[in-house]
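None of the figures in this text is laboratory data; all of them are computed from the coordinates on show. Small disclaimer: the values here were computed from a predicted structure and weren't measured. Cβ atoms are built from the backbone, for glycine too; each structure is taken alone.
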Structure 1
Amino acid sequence: MIVGCGALGTRTAYSQIHAGHEVLMLDTDEGRVSATQKALGSVVMLGDATEEFTLKNAGVNRCDSFIATTGDDAVNLASCQLAKFTFEVPNVISIVNDSADSNLFLAGGIDSIVSRTDVILANLAGTLLDHPMAELMTLNDRNEKLVSMRIPPTARSVGNRFRDLTLPYGIIICLIVSNVGSPFVPNEDTVILGGEEVIASCPVEALDELAYVLTGQRFSSIVA
């Protein structure tokens, strides 16, 4: 079940339908519902997802996943909490439009959150050839980030093997994308080259140190 027939909700529904999943969308705006019906067919229902009756009538008890994508954080949070705690949907996901609301969603027991701001910043950073670090996503334990770092040609890490670096505790180097765009899984003997993209899982408190060790710039100075 997807709440919201905006661009994000519609694209999410489209991808899930073509992946073979059964999808139902909910929205309170008749115009958006009508437009989405024309685009995707009878997978859209007019209704308020913050109302228990509406969710029950829509068959939320059959859902494997519930995704709230509206531009209103209050609607997203309320509908997700209904789905999770009243109807016990096993996987509840929400867009968070204002990053200041992220802790509220986490405290509210939402299984996974996606910050719209973080997604925009990550995509913007990805278009800049000299970007030192971009946050890709928050991992399930809430205190881990999946990040991408481009290694500057002049960084002190260039020419070193990963085993030679003093990386912060809890770091997992997941993937390297070479200068020609070829991805591979590194090991401790992999030599770091300038211009490569390093994908790593990192505790939030270690982002600053990881950025400094690999790129020569501290994360706190990047986002300040």
Structure 2
Amino acid sequence: MSINSRIADEQPTSFAFSAENKKVIKSILAKYPKDRKASAVIPLLDLAQRQHDNWIPMKAIELVAETLDMAEIRVLEVATFYTMFNLRPVGKFFIQACGTTPCWLRGSDDVMRCIHDKLGIKSGETSACGQFSMLEVECLGACVNAPMVQINDDYYEDLDYESTATLIDRLASGDIPPAGSVKGRQGSQPEPGPTSLGEIIDLKTAKTKKPSRKTAGKTRQGGA
């Protein structure tokens, strides 16, 4: 995929950070030595994207480069490397669907098939209603609760075809589900529930069982 194919054809004529974001930028730059300002390129690109309806126009690339004393192509290289940055408009709900091996083995194909059936979109496309965009990505680091998707900033895990359909319907109606496992799993515990540490023992009140004289004698003889 060429860089040009990832950049929106229609671009705004200007971009400027808001007064609030300028304060945030000042605090971000204070974390780095003056000759290492380029280290702040990712947080500044993130600020630009959040300010501009979840995508980064070329004028924002130019401004970030100017702010950090970087060549514009260097900023563009970062923006095109990470899938979290969008260089063309996306829907209100940006779905990043993981297709890496653990998610694939657990049914990510069903999740993506549901997204296509419900919204009529494949990777890199936006729904006709304009609310949803989908991109197939590599590992998002939630393998233990595969398959999963990231929607904007939130992870939705333990999905299948039916639960993905329910998730899309709720988002479309404005009912934002809580992030995490759609099955209600705590962390990465087994699906049937915890299999160890099922009881909590209060060590302050628990009685210690003392070995009998016979057992203690055998212990001493064995250790001698």
Structure 3
Amino acid sequence: MMRTAIPLAMLSLTLSTALVCPALALAQSSTDSGRWYVTLNGGSSAINDPSVNLQRPSLPSTTGKLNLGGGALYGGSVGYWINPSVRVEGELAYRSNRVKSTTVAGIDAQQTDADLASLAFMVNGLYDFEGWQTSFARFRPFVGAGVGLAQEIDTDIKVGGVSREFSGDRFAYQLVGGVNWYYRSGWFAGARVKWFNAGSVDLASSTANLGTLKTDYRGLSAELSVGYRF
């Protein structure tokens, strides 16, 4: 089971590294960058308050909403430049948002230590524009899209005062836009916005007789990244 706590130390390390790498890059001599690259990403996650349908055995289904708070995202990618403008990458991303309260009969209205989280494996296709050159880096805006699997979408919410888990998998897609800045070495950093959509997901309870929670799962993330080409 995926835990609700966000590893803030790792997220802080990601963002701090994105600020430190420019200094490291400028201290190195210029080198030819390779086609392969890796990135480490971190940022904030905003998920739309989802509509929910609770389907319980031998009982009428109930509908309502999960009221969510802020969240975080972190992950990484491995990519390959097909040509100077087109690249593909495999991405792994974990995101989690706090569940503050619900309006679904059969689930506790007020929630503490509850979350809605996912682990997604995505394949992205990205196009980089020519951009512009400065004295210390080359800036290249990019757009792209990806498809993949939200391998574990789960929520840990209280039912009758006891934390219960509902989880499931779902095909997902995403749209991405941002800008990377490439230094004279293989280091680069970037910022991007990402729209993620897994549609309507059936989350099965890990506890007998609690049934299935059907919920929407889509939202935005704003991310910083640091990467290296080799």
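Using the calculated result 68, 30, 23 for Cα extents along the principal axes in Å, pick out the matching structure from 1, 2, 3.
3
When Cα extents along the principal axes in Å, for residues 57-144 alone is computed for each of 1, 2, 3, the one that comes out at 45, 32, 15 is 2. If you line up 1, 2, 3 by distance in nm of label points 7 Å out along Cα→Cβ at positions 89 and 105, the top spot, with the largest value, goes to 3.
Can you tell which of 1, 2, 3 yields -11000 when helix-only ellipticity at 222 nm (-39500 (n - 2.57) for each DSSP H run of 4 or more, over all residues; to 500) is derived from it? That value comes from structure 2. Identify the structure, out of 1, 2, 3, from whose coordinates distance in nm of label points 7 Å out along Cα→Cβ at positions 177 and 201 was calculated to give 2.0. This value belongs to structure 1.
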